[in-house]
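S.K.: Following are the structures in question.
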Structure 1
Amino acid sequence: MIPHARRALAVAIVAGVTLGASAVVAEAKTSPTTTPTAAPTPKRWDPRIAPIAHEVEKLRKLQFEHPVAVKFLTDKAFEKKVAVDKGKLTAADKRQAKQSQSQLRAVGLIGPDVDLLDATSSLQKSGVLAYYENATKSITVKGTKLDDIATKVTLAHELTHALQDQHFDLTALERAAAKAHSSTVMRTIIEGDAVRIQHDYVDTLSKADQTAYEHESSDQSDQARTEASDAGVPEALSVFFEAPYDLGPLMLDAVIAKQKIAGIDKLFEHPPTSDSAYLTPSTLLDGSKFESVSAPKVRSGEKRLGQPDSFGAFALYQVLASRIDPADALKAADGWGGDAMVTFRRGTTTCLRSAFVGRDRGDTATIGAALTQWAKAMPAGAAKVETGKQVVLTACDPGAAATEAPNRALTALILAATRDELFLEVLKQGIDVPVAVCTSDTLVRDPVFTPILQALTENPNAAPDDETLAGLRSRVAEVFVGCRRSGS
């Protein structure tokens, strides 16, 4: 996960710059593979857990209906618990994993030698300190003692999940999301809320404990990323895993800025189905509507595999950003207005076909142009793009001819997260959504932002030097005024 300390970047950029009517004149952020039986509900809290649980109640403004069981495991037992046990996978599980692997190769996110099950197992083991299970209504913790700040903060996160489950029924929400092809946005709401409370919990700690946590969190983040890299996990997979934790809190804080805490509960009660909600959080606030797109047809010589699905705005962004300029990819994905996807087999080759529309004709054209540019950077013959009222992408698994994506997936995640952080900070000053969108979009495309993005990609813990930060900050008021005058 991108370190919490980086959230300070957007605050630092906007700090000291008052945006508003007066300024116009003056300035001109796992679950295991097994499903165990439910744990007995304890009558009272574990004394070590109770203070954290009570703080979570205050921060989330919800009360626990009953205590939650917390089990502590040795490091070895914990890692075994969260790892993917290939021996327990069904034939259907293995077929699905193979198909997903082919889909990811087809869109250029992984190379020819990636084992998706091994990569997933490595991701679930790296950096995980605890997890909450809907099935058992319990939390499992890595380690036999609760003696470090990072584990206590992680418990605040997992206790938030328990609180969500008691009030909103996470299992029912996840089942409904799966039927609506919106599991990713549902997961982002769930994880974003927990990360938000985790951050708020850190703010309740002493300054010494906050400093200790930032160091521990930074070290664990670096270690987890190193472990994943050493295990051969493609960065694109790590980014898909991280995105709900990094973009989710920003989406929810944007909702709070306009709708207060009640807006968060409404998201659980009536979840959005488009992942534009977390890639482009302004869509939750400006009444954006998305189109229901009919699944594209399979053609002569093709055999459909499974049911139609959705490609999604975030996957579109990640795919595009892997081979074209991330800022151009983000602009195209921001204009996503709906899609439908089918997977099929052509001979022995697995392929996918997705039909996209933008939120207007201009957005559709932008998506088409971006996908056409992306397809030219793919292995010859691997992808075809057809443009018109819809943009239809057909991509097939190139197998051994697959190539690694030339662009860093982490760069794309950091660009989107920083843009959304800036949007949030401007929004908090009472600025209208369109002006906040224009300001944040313009700032992350400014040449002054480029060295910051490059530095953060190399080291997400890095703090921009004062001169670079001052250069971008000096642009804030100027950009804001331009956006305000243009009526954005």
Structure 2
Amino acid sequence: MDLEEFRREAHRLADWMADYLEGIRVHPVKPRVRPGEILGALPGDPPEEGESFPGIFADFEKIVLPGITHWQHPSFFAYFPANSSPPSVLAEMLTAALGAQCMSWATSPAATELEERVMEWLGKMIGLPGKYSGVIQDTASAATLVSLLTAREKASDLGINERGFTGKERFTLYASTEAHSSIEKAVKIAGFGKESLRKIQVDGKYALVPEELERAVRADLEAGLRPLAVVGTLGTTGSTAMDPIRPMGEICRRYGLWFHVDAAYAGTAMILPEFRHLGDGLEYADTFVFNPHKWMLTNFDCSAYFVRDEEALVRTFEILPEYLKTPEGKRVKNYRDWGIALGRRFRALKLWFVIRSYGVEGIRSILRRHLEIARRLEEEIRARRDFELLAPRTLNLLCFRCHPEGLDDLSRLNALNEDLLQAVNATGKAFLSHTKLRGAYTLRLVTGQTRVTLEDALAAWDLIVRLAEGLGKG
């Protein structure tokens, strides 16, 4: 493809993308394909000769598009959103065109310094207390792993990096039973072993109980173990429960524990002054992460990671072979030493475009609209005798189930709600996900997609009610 053809096809793709986003409601949110169907439509061998771009794009529309789950669809209510926005998409196009590998200041000075500035902006936008340094990671899962590795090396004075585990460390770590699975995964990858992770009980709102945390820490100390780190969650995946950060932080301070706070989804809410209280106690946190790629209009991937002890982070990951040495040395930030990967994408560009395009007030307006839609849906659920909420609504996630009068057997209720979820998703008109809360099969509906309207949400609710009535009659 020469540059003239590139120019022509790029214009065509830009029109296609705008048309796609404008008319996205015509697509089923979840594709109606069988496992292996896409694979079976693709040739088993690569082409020997190059093919025309129009032909390739025609196959994209014919083969690939029918197998896409449309995360940008306003009726996507599953998981947590991975929402986007036009400025973010345009910035990604520029990022791809530049093709910069932003591992160090020398490899793209603008990428490093823009990242430094937008991370300062984000810290101010969410009211992060005290002095933090920020860096963009790919996901909150990676950020959690980075945090626990830093805790490990700070506690061992880099000894585990140098010599590996000796078997004498006997570290223990702590998180709630509702904490994200990435924490257990990070514990395994970091070499602690999942048996070292203590899962602390939660209260009626699914938030960690501080007294249970302190009891577990004391028990481990008495057993001759070495408590190392606590992970608190602001906005659990199951129900957006908010762990009590201040009392947890006080416990960490009392026992000299590393404290990481995972606010992957809910952290964006702290841009709103009325939700700034969620960060009460963050002055105790050693590290903090939230994902603009979930609810802040910035397409995947873009995870904002903040750390108090910048030196401990860099010492954990820094490796300086001759081919990476540059004249600037310690006078600049080399973000390759702030995480696991050497190679880094220019993620700061899309974040910069989003913040400048919408402004802080524009982002707040969209967040408030999403929250109001969730509040209205909560009223609808409460108004019906055959549905019930299974967790408090803290932001814009609703956890509920169908509970017909007279049906109280848990296994039958679970089966009914699993059938209901599958029926809703099979229509292609809405997409929900589920979890289990205290053994109850729970439908999750989150109103966080960029363009979602109250009408979209009410249409999904009407669909749920209609299908539930049909299942009840059956």
Structure 3
Amino acid sequence: MAYIKTDRNEISFFPPCVDDYVGPQEPVRAYDAFVEALDFAELGIHEIPGGNADEYDPRVLVKILIFGPSYGIRSSRYLERACRHNMSFIWLTGGVKPDFRTIGRFRRKHAEALKKILKQCVRMCLRLDLIEGNVLFVDGTGIRANAGVKNSWSVEQVEKRIHKIETEINLAVNIAVAQDIDEEKLSSLDELREDLRDKERLKAAVAEFAVMSGRSKLNTTDKDSVIMQTRQGTHSSYNAQVSADGKHGLVVSAEALSEAADRNQLSKDVDTATATLGKAPSTVCADAGFYSLKDMAKVDEKTTVVVPSGKLAHEERKGAIPAFDKSNFIYDEDRDTYTCPMGQVLAYHRDSSKGQRSYEGSGDVCRACKHFGICTKSKTGRSISREANEKLAEKLSSLYKSPAGHAIYRLRKQIIEPVFGHWKHNLGARQFLLRGTAGVNAELSILSTGFNLVRMITILGGVQAAIQAIKKA
């Protein structure tokens, strides 16, 4: 038996035309068809040549920016290399080879336009009946910013640094005087003074930033990033909020926020998805991190919200609910009282400054109860507080505990988590390349569009079927 060998000096020929470089079932053909179907006028990208000798067709550059990240190639330098050596990229570009500066400049210049690509992708999926827009699953994930956490400064940190520099300057001057050294010849002292002026300017910038943004720290590399704690440590990051449709798990909206927590974000996510879908979803589902009665009250009443409170989620993990939990006390709206499991009535006591109403039982009755010490240890009796929007809390709890609510919540991880898994594990997109909200949202739009295209090829039954569907849409 002989080994399979080839002779690199043997004369051979490429296919007669570039179109033969890739087969009919290569995924790159679907990406090409998708970009050709985009409305560039709506995106805000002009297709009329500007007259520059080195100008490239914007459709070619958009194809590179969408196809590359979908296969884990995101850096402009790696994209340039792919355009020179990867047959799929050579086919996609028709053989043109833009350098990394051209690709990077185009991506930065058209960040707002690239953000709109996901919206056109979603509308295409709506026309193809791949997205229904009825059940929406929402979640957020932290993605590192292109900035070091050590470049995040608070006013207090800047003041400490300024004090340290001033101490070093005074020490250097004292040494110069003691040793009869000309102060002006101390180059290190000049550097300290320049550093001191920089820190003073930074202190003023941080103080102004704190007033304008409500945040206590400013990252001097990317001012829109925030400090987030993740399983990988503490980093300057963005909170990527994603909404996925319940039918096939396709991404409906994606937006990076300068907020570390998911709390108070649900209504904004629903509004963003509604604007893209053209209608409000009938049901929206998220985890306990989004639970905020004040925020969820902003969601349209026609939309069913399936979100457990942190307490409910904790109780499900721990097991049985305590016998004397508040949920086991019955509220009588007409009498405005609570009744405990042992039959004692807790009457209205007072309102707090936060709008909570408190109810208290009789201290004598509670102390005589056999469950005293378990239900409460207070000698004045058991007390319960009721939120101003307690009705909404009870409604949400009832919806979540219902069989239908549990069925929807069980689907949450199956629908939304694959999006994050694909980005971070398959594509290695654990950190943004661009800086600032506009650039980061452009990257999110491209990553989401790539995820949708991969799913579309699978759902529609292959590359050629996807191409035909895209052309018809």
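S.K.: Taking 179 as the value of volume of the Cα convex hull per residue in Å³, for residues 311-382 alone derived from one of the structures shown (1, 2, 3), identify that structure. Can you show the working numbers first?
M.R.: On the way: 1: 82; 2: 179; 3: 115.
Derived from the structure labelled 2.
S.K.: May I pose another question? Comparing structures 1, 2, 3 by distance in nm of label points 7 Å out along Cα→Cβ at positions 143 and 263, which one has the largest value? Can you show the working numbers first?
M.R.: Working: 1: 3.6; 2: 0.9; 3: 2.5.
The structure with the largest value is 1.
S.K.: Can you say which of 1, 2, 3 returns 36, 34, 21 when semi-axes √(5λ) of the Cα gyration tensor in Å is computed?
M.R.: Values: 1: 33, 31, 21; 2: 36, 34, 21; 3: 51, 40, 19.
Structure 2 accounts for this read-out.
Read-outs throughout are calculated quantities, based only on the coordinates presented, and are distinct from any laboratory measurement. Computed from a predicted structure; not experimentally measured. Cβ atoms are built from the backbone, for glycine too; each structure is taken alone.
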